[in-house]
1. Suppose you compute P(r) over Cα pairs in 5 Å bins from 0, in percent for every structure in P, Q: which one lands on 1, 9, 18, 22, 23, 16, 8, 2, 0?
2. Of structures P, Q, which gives 35, 28, 21 when Cα extents along the principal axes in Å, for residues 40-111 alone is computed from the coordinates?
3. Out of P, Q, which structure matches -11500 when helix-only ellipticity at 222 nm (-39500 (n - 2.57) for each DSSP H run of 4 or more, over all residues; to 500) is calculated?
4. I have 22 for relative contact order in percent (Cα under 8 Å, 6 or more apart), calculated from one of the structures P, Q. Which structure is it?
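Coordinate-derived values only; no laboratory data. Computed from a predicted model, the values in this text were never measured in an experiment.
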Structure P
Amino acid sequence: MSTISFHSYSAPLPALGTEVMTVILENFSIVMIYAFSQEALVHFYDAHFHGDFKFLQRAFSETPQRKATRALVELAGMYRSLDDVQDITGYVDRDGKARFGDLYKTDGTVERLSVRELTNKIIHAEKIEWEFEGHLKDPLIVCHASQKQQDRFKWAKAKIPMSALARACCGLAC
């Protein structure tokens, strides 16, 4: 007589299933492609088009930025949820001293941004901007706090280098 063995796999986030890592990876890829394609698109536009072409500007800048911002927020939300279950921040920032960007407080001081706060600031930002000028090798994600966030949590903005986001994602096991 043979016995039946039952094996189960516990998904990292049961509501999202086992493909949560794939979705985070896809979103990270969208963000990276947007951030590092902007310089090439500007050169292409400048070399081939002179004047104001609103359709091309939307196609080269506005639409990709909107998609990258949406992907970034979704990535941060999933990362944060996964971190609650798997303590990714404990792995990525073992000594609690790594800098994942700069947090600008409402009192004018600047603090080290932890990996946990990186996700929080993206999730709770009222507005997200992308800085390329002067940062082509490491573009910046700039998260601006709403008035409610400023009043309650005393932060005005966070600046996150793309390299910091990539380092944070290094802690994900695919």
Structure Q
Amino acid sequence: MQVYSKAEASIFLGESDLGGYLSSSRKGLQVALCKLPVDTGSKTQMASYLSEVFLGKESSSALIAITGWSAWPSQTNFDLFNRYRQSFGEARNLIDSPYHHFGFADKAAFASILDLCLYFLWDAEVIGIDAGLQLALSHHETLDVYAPDESACNRLAAALFDFGCDRVASALSEV
């Protein structure tokens, strides 16, 4: 796992406007909106499954951009989050380095960072850099699923339903 500041992520991704990158990477994709499971075990299993989806091939690469963490302060444990990142040598605060890049060998770290985002109800963008998949987590306890086509979107949404997600809406069309 590599942790980046906004400037470092811009250099890594070759994008000067990261906000634009996060939203533009959704263009042309299908979308389904899901309500997150309440059960912590289901969230843990879901994050483990998603680590395989996003990082299942040796050439896989994914980014988790944590975009909001203050909506529910009582849900957050910064000590746990900071100490986890410190185990990778990252000493900066989340506000200074909210971008997390993962490769094939980082599946466990991907699942752990995603777990923490799910547990703490943080806003985050999860982007499969080469896979054409994207998730948008919200503190409203929802998850938007973006995939290259309707079939891929429905497969991913169906798998998430097995973990206790409920489909709130479906807008299977280009965004």
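1. On the way: P: 1, 8, 15, 18, 17, 14, 10, 7, 4, 3, 1, 1, 1, 0, 0, 0, 0; Q: 1, 9, 18, 22, 23, 16, 8, 2, 0.
Comparing all candidates, it corresponds to Q.
2. The read-out comes from structure Q.
3. Q
4. Answer for the origin of the read-out: P.
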